[in-house]
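What follows draws every value from the coordinates through simple rules; no lab data is involved. Predicted model, so just to flag it, every value in this text is computed and none were measured. Cβ atoms are built from the backbone, for glycine too; each structure is taken alone.
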Structure I
Amino acid sequence: MKIEILGTGCPKCKKLAELTEEAVNELGVSAEINKVTDINKIIDYGVMVTPALVIDGNIKVAGKMPSKQEISEWIKREKKNDIEVGKNI
């Protein structure tokens, strides 16, 4: 699973990264977490407001701070999708 935190390093971006790392650790999921700070790469996703969370190429949220519970649910859904389509998890 590939998770990307899109943001320029603002406090909310850092908090989103922290909550995401906590959710991944609590779920025991194997995930690569990257922080994307390059504004051009952020724009390539079509994101105009940060922070944003991308899981396996799918934008889950942009411009607001989700709860750790919401992040966990998105991770669980993506993991389930990976299993259903036979992706390597």
Structure II
Amino acid sequence: MSTYIGKSDRAQVPIKGSGLFGSAPDVAASIHRKPEGYVLVAVEDGYPTINGTAVSGSVPLKDGDLIECGGTTMQFGLKDSGGA
């Protein structure tokens, strides 16, 4: 399962605002669920940032990570499974 972040109408997580060079990309990144957890895959090296650090390639995501794309900041959160 993949979730796309960008300004494209097809992105599940839409972003607005200006990016590093004046506009956000159609697809800035994607988030994938893997057996070992979630990873963010940057479309362009150095964009977006996670917790203020530019990323390239595939980066594991942790609960509470701040992802910034095109002037939009969002927080990655893992849903509690609710196990008792």
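Listed values, structure above:
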quantity: Structure from which 12.4, 37 was derived, Rg and Dmax of the Cα atoms in Å, options I, II; calculated: I
quantity: Per distance in nm of label points 7 Å out along Cα→Cβ at positions 36 and 76, the highest-valued of structures I, II; calculated: I
quantity: Answer label among I, II for the case where helix-only ellipticity at 222 nm (-39500 (n - 2.57) for each DSSP H run of 4 or more, over all residues; to 500), calculated from the coordinates, equals -14500; calculated: I
quantity: Mean count of other Cβ atoms within 10 Å over residues 28-35 derived as 15.8 - corresponding label from I, II; calculated: II
quantity: Value 23, calculated as relative contact order in percent (Cα under 8 Å, 6 or more apart), assigned to which of I, II; calculated: II
